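Novice: Heads up, there are several structures right after this.
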Structure I
Amino acid sequence: MTAPRFSLLRTRDGHRIAYAVAGAADGVPVVALHGGPGSGSQPSTARLFDLARVRVVLIDQRGAGVSRPHGSVRRNDTARLIDDIETVRRHLGIARWGVLGGSWGASLALAYAGRHPEAVTGVVLRGLFLTSAREVSGLFVASRRRAPREWLRLRRAAGCETGTRPAALLSRCQAALQRGANGATQRAVALAWRDYENAVLASARPGRAGGRTTRTSRRRADKLAGQYRVQAFYLRHRCWLGEPRLLTLARRAAAAGVPLVALHGRRDPVCPPANLGRLARSVPSARVEYIANAGHLATDPRMRKPLMRSLATMFVTEARGQ
């Protein structure tokens, strides 16, 4: 499969939102929402679907991927992302579509479905992030035990002096990544954050090496700085959601008749597996499934097959029966 080609759609407030379409022109429409925040779409996401029967739309959120301006946090928040999703849907002439979201994309999928249930045929979630302060603290404080060397490198890059509270790391990273900050510092923080993130993800698979530093071009490091600038900005604001509000939106979507399916790896080192239970208690109609020995990413072989099966069931089998 060739990589989808992205087009840019200009918003009224100066952003240009990148989107790409793959699959059958007359297929069941599904929009895929990437994680991060700030990371951008992965073309491999389209391979999760039967492209002979599904029309997949990939959207790079504000400041992410090939959307422009890259790394911008100006006029960038969750409410605007939801509006952008609707703008792309209307632009493509799609009446209703399914939604796939992983990690932060799962949060955004629930928020979007709660705000616009009339436009959503169903939602499939992978590795649910509930946007709670507890989870953000887990990533920057508790997870240091999974990758202690990489965590210390990130602290040094962000300028955390001896005695600085671990909980202050995110705010230090955000300050170091702001536009106008020293470029070398921004690149150092971005590279250290990437290595820490990779090491934490690798910890889900015992015996797998993680956190290895690799040579990175200055251009790529600058792009990573933009990515983590957006991520730090969103995490500091709990993505303008927070767990109670997000679960309220999930209940609103379900009450409107939107079916919800959620999969979560039992070895997920980023988003706590207990999040799935929190969703199930809040939305009893949601179909939830723990995936044994799976980690956080859709590329994990143990996650990929169940995820593909859920997507086919939700958006092909059930859509055909409607």
Structure II
Amino acid sequence: MARNLDARVLVVGHRGMVGSAIVRRLSGLGYTNVLTLGREDLDLIDQSAVRAYFQSHEIDQVYLAAAKVGGIHANNVYPADFIYDNLMIQANVIEAAHRANVQKLLFLGSSCIYPKHASQPMVEDALLTGTLEPTNEPYAIAKIAGIKLCESYNRQHDRDYRSVMPTNLYGPNDNYHPDNSHVIPALLRRFHDAVAQQLEEVVIWGSGNPMREFLHVDDMAAASVHVMELDALNYQANTQPMLSHINVGTGVDCSIRELAETIAKVTGYQGSLRFDASKPDGTLRKLMDVSRLRSLGWEASISLEKGLSDAYRWFVDNRLSVRD
């Protein structure tokens, strides 16, 4: 595994949950030239501006963690925004990196690239084998396009552009919006409020039976840097030119009931839990096959309870800034 601590590394999307974790990981490993830029510095939708930025900065590696993201409601209401913005961000950054002769790039996708009814656990080979989940299809299509952009530049221009697909992520800098957050931040906030209000019962949508996989964002960052630093021959030996993406997860899932019980423990909630089975459960299971990543020498190390405790501490420390 090669590690050049003097490399000029650009993290695109450094203020997001994943991007900020990658910056922490790189800094912790001793990288001394980590570049970041915010929306006020560069509009990633503006192709000419993105190209100009890359031409004016000497960059060796790019972590492409920027994306327009949101929950089911946002995906349903703004499908055009989700597909257009993400397609443009990816295309502009990847093309600009190529034009500036950046040889190494890591694209971060999502497990939603897989078909709605993919066999469990989901293997990389399941890509493009079935119909996507309709609620986030535009976002998923954009992420699939990002994978294929990387593969196409590798095939035509001999670049070393790689892709990683994470499972459900959580941790510091997560989105705690009351309407648009995902299950872990939503439950952490709900249980926190239940403790503060001394509620005797917390109601949770669904039966509690669906199984989900969760990965702490610091593990995601560690996996991302690991994949970026892999020797090219090792990476190519474990992937295929037109099926090169790598799943990132724990390979272990838990029920929503088990998740809620763990969050109750982490937040100190001692009341009762009631699962409202009249509400939809969604997909019964969504688990990533991570054997490809394990064969490349990486496994997750942060347990769910430890990770939830870390996420909850961050929420408590920052709750005033995430109230709205």
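Coordinate-derived values only; no laboratory data. Because the structure is a prediction, the values reported are computed rather than measured. Cβ atoms are built from the backbone, for glycine too; each structure is taken alone.
Novice: Computing FRET efficiency 1/(1 + (r/R0)^6) of positions 59 and 299 (r between Cβ atoms, R0 = 35 Å, to 0.05) for each of I, II, which one ends up highest? Spell out each step's value before the answer.
Specialist: Working: I: 0.95; II: 0.70.
Largest calculated value belongs to I.
Novice: Given a computed value of 1.1 for distance in nm of label points 7 Å out along Cα→Cβ at positions 67 and 91, which structure among I, II does it belong to? List each step's numbers first, then the result.
Specialist: Numbers: I: 1.1; II: 1.8.
Of the structures listed, the value fits I.
Novice: Quick check for you: by distance in nm of label points 7 Å out along Cα→Cβ at positions 147 and 243, which of I, II is greatest? Present the calculation step by step, with values, prior to reporting the outcome.
Specialist: Details: I: 2.4; II: 1.0.
Answer by largest value of distance in nm of label points 7 Å out along Cα→Cβ at positions 147 and 243: I.
Novice: Say we calculate mean count of other Cβ atoms within 10 Å over residues 195-202 for every structure; which of I, II gives the highest result?
Specialist: Result for mean count of other Cβ atoms within 10 Å over residues 195-202 over I, II: largest is I.
Novice: Here's something else I'd like to know. To test your reading of the models, identify which of I, II gives 19.8 for Kirkwood radius over Cα pairs in Å when calculated. Walk me through the numbers on the way to the answer.
Specialist: Values: I: 19.8; II: 20.4.
Working through the options, I get structure I.
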